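*Asks:* Below you'll find a set of structures to go through.
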Structure I
Amino acid sequence: MFTGIVQATGRIEKLHPHVVATGRLPLGGVRIGDSICVQGCCLTVVKKSARKLWFDVSRETLRVTAGLAAPGEVNLEKSLALGDPLGGHLVTGHVDGVGVVLSFSRGVLRIKAPRKLARYIARKGSICVDGVSLTVNRARGTTFEVFLIPHTIRVTTLKRLARGAKVNLEVDLVARYVARLREARR
């Protein structure tokens, strides 16, 4: 589990396996087999050095996500340990779908979500965009808006977003389970 509070940005340097330069992410407690959230996607560490991590990324993961298929900047977060503060919201790192940026101006990010995810996105609910825990400010149909504070823009990869960019989306875990329970009752 993760919180969606990005701990550092890194950079995918090489593919197959994926080699990620981890920037300022503290790697002291990271071991082979640990989970790291990379651009919103939970990946397993297969090798480690002082400032880099290696991950095997399947073709299926590359097919259903954005931002992992080429070298570039990525958001990074280590998994939660018991007793860690939550900070954001519960994030699994299991990308639910890829959204498309409609606009990004003055801290307002508008995204079109896949139709199948729209029912889980609610005003004042949580959503994870490229591994960043955000609060939905508006939701209508398949479009939603989040407001980004300058700190979030500065310390995440979200600063690079522009119209047409693809982003990894993970809907709120609680919303998903509530919907499932409602379906089971019918």
Structure II
Amino acid sequence: MLVGILALQGDFEAHERAFQELGAPVVQVRQANQLSLVDGLVIPGGESTTMLKLLHLENLFEPLRQFGLAKPIFGTCAGAILLASEVLHPQQESLGLMDMTVERNAYGRQVHSHVSHLQFPDQTDLEAVFIRAPIIRRAGPGVKILASHDGTPVLVEQGSHLAATFHPELTADRRLQVLFLEKMKACRD
């Protein structure tokens, strides 16, 4: 299985290192024709408006949406925003691959970035790094909430897709990467 990391903007290299630590082969994706090579794709954090502009500039928006209709995507922070069906503060276009409403920069400015501890689905502690993070304001009926912070969902899944409003690539815990690899394997089988 080959993991693709969307490498247009954001800290895609941290995601690449995280999957490489697990022995997973990784390729940086910058062009639409590379999507056919990968079994799953990570959309990293960064700035969602900039990422959206780059997706259109590189003619990747529609190919990426089509990819997500067939294969797993793991969106973190800005990636979660792009996966949503609705984006607020301000409203913006998104891929519409997960039935959720996401509010951009909902915790506040950069100075409000923080590290919290969440309860992972296996009931163990999960460190979560929130950097100008979005909040999932609405999770549709097909969206399963895996973890919450201050009463709002921060880690969700729908079908083969996974979204985190925090940055799992910035901690030493690799359980979310393992979970995504399991989704990729299940989709491939």
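*Asks:* Using distance in nm of label points 7 Å out along Cα→Cβ at positions 103 and 127 for the comparison, can you identify which of I, II gives the largest number?
*Replies:* II
*Asks:* Could you figure out which one of I, II the value 2.7 for distance in nm of label points 7 Å out along Cα→Cβ at positions 31 and 47 was computed from?
*Replies:* Label of the source structure: II.
*Asks:* Match the computed value 0.8 of distance in nm of label points 7 Å out along Cα→Cβ at positions 7 and 87 to one of the structures I, II, and report its label.
*Replies:* Structure of origin is I.
*Asks:* To which of I, II does the computed value 25.5 (mean count of other Cβ atoms within 10 Å over residues 79-86) belong?
*Replies:* II
*Asks:* Also, quick follow-up: Assuming 25 is relative contact order in percent (Cα under 8 Å, 6 or more apart) as calculated from a single structure, say which of I, II it is.
*Replies:* Label of the originating structure: I.
*Asks:* Tell me which of I, II gives 21.4 when you compute mean count of other Cβ atoms within 10 Å over residues 39-46.
*Replies:* I
*Asks:* Can you tell which of I, II yields 16.0, 53 when Rg and Dmax of the Cα atoms in Å is derived from it?
*Replies:* So the calculation was done on I.
*Asks:* Of the structures labelled I, II, one was used to calculate helix-only ellipticity at 222 nm (-39500 (n - 2.57) for each DSSP H run of 4 or more, over all residues; to 500), giving -4000. Name it.
*Replies:* This figure was derived from I.
Just so you know, all these numbers are worked out from the coordinates, no wet-lab data involved. Given the structure is predicted, the values throughout are model-derived calculations rather than measurements. Cβ atoms are built from the backbone, for glycine too; each structure is taken alone.
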